Structure P
Amino acid sequence: MKNSYILLFCLVFITSSCGKFLEEYSRDLTYVETAEDLNKLMIGEAFIPSFSLSISNQSTMSTLSSDVGVVLPWLHVMDDDSESFLVGSVDPNEATPQQTLAGFHNWAQVPAVNVLNMSWEDNFWRKVYKRIGALNALIFQADNLVQKSPEDVLVRHLRGEAFFLRAYYYFLLQNIYGAPYRKSTASLDEGVPLKISEKVEDKYFKRDKNDVVYAQIISDLNEAATLLEGYNPDSKIRVGISAVRALQSRVYLYTEQYDKVLEATVGFDNMGYTLQDLNQHVAGTNFTFRASSETIFTMGPNTVPAVFLSDSVGQWSGNDNRASSFKVADNLIGTYQIDDLRRQAFFRQTPKSKSWLPGKYRTYTTYDDVAQVSCTFSFRYAEVVLNRAEALTMTGEDAQAREELQKLRVKRVRNAGISQLPSFNEGLIDFVRAERRRELCFEGHRWFDLRRYAVNTQYPLPASFMIKHPTYTYDPQTNTHTPVGNYILNSFGQDAASWQVPIPNYAIEFNRGSLTNPVRTARSIQPL
C-alpha cells in the first residue's frame, strides 16, 4: 500500500521523470500514518513557500528565474497599471526586469523570449501542477485517515485546506492560461487540463472546457467550506473558513453568479476583520502586512520590489541613478483624487527621478521584512467588500452597493460622502471597477479583472478598449530615453489569444501536441 502512495505523485504532464519524483517523495510518504505526518506534507508540498530577495542592483530577474520558488513577476506588467521605467544606461545583457519581462509587458507572440532574445522560464505551470498532484494524493490519504479516526479535527481541517488549495491553484491556472469565463460559451471555451485523481494515468493531457474547470473549482470550495465551517486559524498563513468564503465570492463574481457572491459573504463582517483607517496611516510604513486587520490569508513571495525597482537600489555598486524596470502607470496615479489617502499609503516616489513605484509592501530597502504578505497569493478584507459592492450593483441593488462602497471610502478618502457616488446603475458599475483598480492594484487582480470585464454579459468593455505601453529609444550622447511609440493590446474581441498567457513549451512538447495554444498576434511598435 505504501508503494502505491508513492506512485500517486507521478504526474505524466510534468516534465520531471517519474523516477525523480519517486526519489523526492518516497522517504516522506513511507511515514504518512498520522494527521501530523499529513500536516508536515501539506506544509512542505502543498503550500507555496516564501523566500527572501536580495536586491542590490538592477539584475533581479536572475534571482527569480532560478528554481527558488513559485513566482509570477510578469503578472504585474501585462495590464494598464504598469509602464517601463528607464533611467540612464544599463548593460543590455543584464537580467533586469524590463529586459527580461519585456515580452510579457508587450504581449509578444512568445512572451518568455524578449526582444533581446533573453528567455524567462515560466516555472509557474510546472510548480503549481506539481502541487496539485501532491494535493490529489493528500486528499486520498486524508480520506484513509478519516476512516481510521472519523473525529480527528486536524484531519478534517487538513482536508479542508487541501480542497481550498486545489481550487485556488486551478483558479489561478485558469485565469492565466485559459480563456476568460463567458457564460454563453463556457462549454466551448478552452481552459486548462484538469487532474483530480490520485492515480497515475498513462495518457497525454489536453485542455478541458471552462465550464468543467470552474465546476471543479466550485465543488472543491464547497467541500472546503463544509470541512472548515466555524474554523479560522490563528496564523494568517493557514487556511480557515474566511479564506474559503473570500475565494468563493471571487469565483462567483468571475462566473457572474452574483446572488452566490452575496451568499458566500453573509456574516463576513462578524469574522473579526476591519478596514484600516488611512487617516491614521504613518507615512513610510507598509500598508499591508501579515498581522493587519485586513489580511485574511497569505502565502508565497512578494516579487513587487524585484519588478518595480527604484532608480537608486545600489549607490555603492554603480547602480545609482539607473533603472531598467517598471513603474506605476501615469493613468493609474491620475485616478486618485487629491483627498484620496491611498496615493501616499500605496505608493512611493523614487529618490532620483521622483517616479511612482508600488509601496503597499516591503520595498528594496526592507527586502527581508518578516511580516510581508505575498503580492499575488493573498486575500484581503477590502476585496470582499468590493466583491459585494459589485455583486449588489450587478443585481440592481444600487442603494446597498453605495452603502457597501462607503464602508471602504470613509477609510480611504477624506470627507468621503455617499452623495459623491453615481446614482445610476451603469455609472455605479464604472465607479466600482475604478475603485477596485485603485484599491487592489499590484495584488494580482487587474489583469484578471480586465479579462472578465471584457466578456461580461451586462457591461462588457467597449470594442475600442485597448492598453498602450510606451516604448523608448536610448541616446548614449545625452544618456536619455525618448518615447517613440507604443505597443498596443487591442480589445478581447479583436485580439483574444493575447489575453491569455501561452502554456510553456516544455508542457506542450511533453504532451506531444495534445496541448495547444491559440496563435497570438505579431506585435510591432505603433509610432506616436
Structure Q
Amino acid sequence: MQTSPAEAGAEAVAEAGAGAHPEVRTLAGTVRGRWKDTTAPGSGARGALRSAAFLGIPFAEAPVGELRFAAPVPKAPWEGVLDAAAFGATAQRGDPGVTLIPEPSVPGESTLNVNVHTPSPVQAEAGNGLPVLVYIHGGGYFAGSPASPWYDGRNFNRDGVVTVTISYRLGFDGFGWIEDAPSNRGVRDWLLALEWVQQNVAAFGGDPARVTICGQSAGGGAALTLLGMAKAQHLFRAVYAISGALADVTPEKSEAFGRALAATAGVEPTRAGWATVAEERVLELQKKATELGPDALNEVVEGGLPLGPTIDGDLLVRSTPESLRSGVGADKPLVLGATDDEFTMAMADAGRTLALVPKGILLGKLGVPKSARKAYLAANADVVAHGKARLAGRVLTDRMFRVAVLNVVADRGTAPTWVYRFAWPSGHFGFAEHCLDVPFFFDCLDGPAMEPLAGPNPPQELADEVHGAAVAFVSGGDPGWPRYDGATRIARVYDASTRDVRDAYASVRPLLAAAR
C-alpha cells in the first residue's frame, strides 16, 4: 500500500522526535529548527501534521565590508549548531508599504539567507525526496521580505511539498550599475541560493531534481528571468509565475542611472567610491532618483523599471522574450497568470478627476493606440460600466501584466505552458487587485492582515482550488487543466465559480493586435 506524503511526513516527524527541536546537517554545518502546526485541509483549523521550520540559514557571507557590491560568496562552514528559530536579516530596511502583503524588515548584516519549511526533516535518498517549491518574494526589485508569515509554507508541507524562501539584495545594492562591480548582484544571489538548494535540500527531505521556482510580481519576474537564463537551467525543473513583472533593463539605461546616482552622491561610480557612502544614504538617494510623478504607473509601463535584472551580456545575454523565443527553458513546464485588476486600486481616488475626461483621451494618455481604442472599449464593456477609474486601472493592468502573459505564451511556442486568471473580487476592494491571489496560493487565509486585502471571510473553497493546483504542478508538473495553445487558448479562471474558459484573455487582444 502506497504511503501518502502526509503519512510519510508524520512518520518522519515521529522518527525525528516530535518533542525535540529538529536538527539537520547542511554542507556548512548543523542547523536547529522548530516544529510548527499546519492547517487541516479546507478548514482553517489546526492540522494533524506538524512541519519543521529552519529560518535564517545563511547561504552566503554577509555582503558588507569588502564584500559590499561584490558577487555573493558561499557561507563558510561553522562549528557547533546554528539556531535557526528566527528569520534572518532582510535586505529591506523598513517596509515602504508598496504591497498589501505583510513583509517585515529584520535588521542585521547577514541578509543572504534561506528559510526552509519541511514535513520531513530527515535525509532523503536519491530520487525519493519530496518535491520542492522555492519562492522568490516581490516588491519591485527594491522592497519585499522573505520573512512574511504568509510565505511560511506550512500548508505546502501538509501536502507533501518542501518550501524554501530566499532573500536577495535589493535596489541599487542588488541591481545598480557600478563600473568595476559584478553586474546583476541580486540575480547572482538568486543563483547561489538555488545552488544551495541543490546541494542541501535533500538533507531536509527534498528532491533537488524536483525543484519548482515561483514568485509574485517582481518575484514572478525573477522566475521568468531565470527561465530564460541559459546558465540557470540546471537549478530547477519547473516555473510558476504569479503576476510576473519582467525588468530586462537595458545596459545603457542601467549605466546612465548608475552614473547619475554616483554624481548625486558626489563619488566616483566605482566600488571604492560607493564604499564611502553609508547604506542609509544610498537608500535615500535611490528613493529620490526613482520617485515618479502623478502618472507614476504609466511612466513605469512606458519606460520600465530603472533597477532590476539587466541585460549584461553575461548572465542575461539578451532580453527574456528573446531568450524564450530562442528556445531557452522550452523543456520546463510553466504556469503563469495575473489578477484581473492588478493596479486598479492605485486609481481608486481618481474617479472624480477622470469623470470629465473623454474615454478616447484617457486611453490615449494611458498609451492605447488610437486604432485599438474602439475595440478595447467594446471588449471591456463590463469594466467601462464601473467608471473611468476602473477603466484606467484595467488598462494599466493589461499593459504591464496581462499583455505580458500572452506574450510569454507566444514566445514559448509549443513549450508546456498553462495560463490562469485570478478574477475573484476582493471583499474589500470589489475587484481582483495586485497580491490578492498570494494567500490563496499559500492556503493561508487564516493569516494576519488578511481583511485589508481580501475583505471578511474570503472563500476557503477557492484557496483549496488555487493551492491544490499549485501542489499538483509542483508535485507532478501539471496543474490539472488543459495546456494553453493557439487553437483553444484555454485558461483556468479562478472566481466564485472556478472554470476553464476558452480565450479567457480575449479582452486584452485589441492591445496585442495594435502592437503588431
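Each value in this text was obtained by applying a stated rule to the coordinates, not by laboratory testing. Computed from a predicted model, the values in this text were never measured in an experiment. Cβ atoms are built from the backbone, for glycine too; each structure is taken alone.
In this comparison of P, Q, the computed figure 13 for relative contact order in percent (Cα under 8 Å, 6 or more apart) is attributed to Q.
Matching task: -9000 is the computed value of helix-only ellipticity at 222 nm (-39500 (n - 2.57) for each DSSP H run of 4 or more, over all residues; to 500). Pick the structure from P, Q. Traced to structure Q. Each of P, Q could give distance in nm of label points 7 Å out along Cα→Cβ at positions 141 and 421, but the derived value 2.9 comes from Q. Computed over structures P, Q, distance in nm of label points 7 Å out along Cα→Cβ at positions 77 and 157 reaches its largest value in P.
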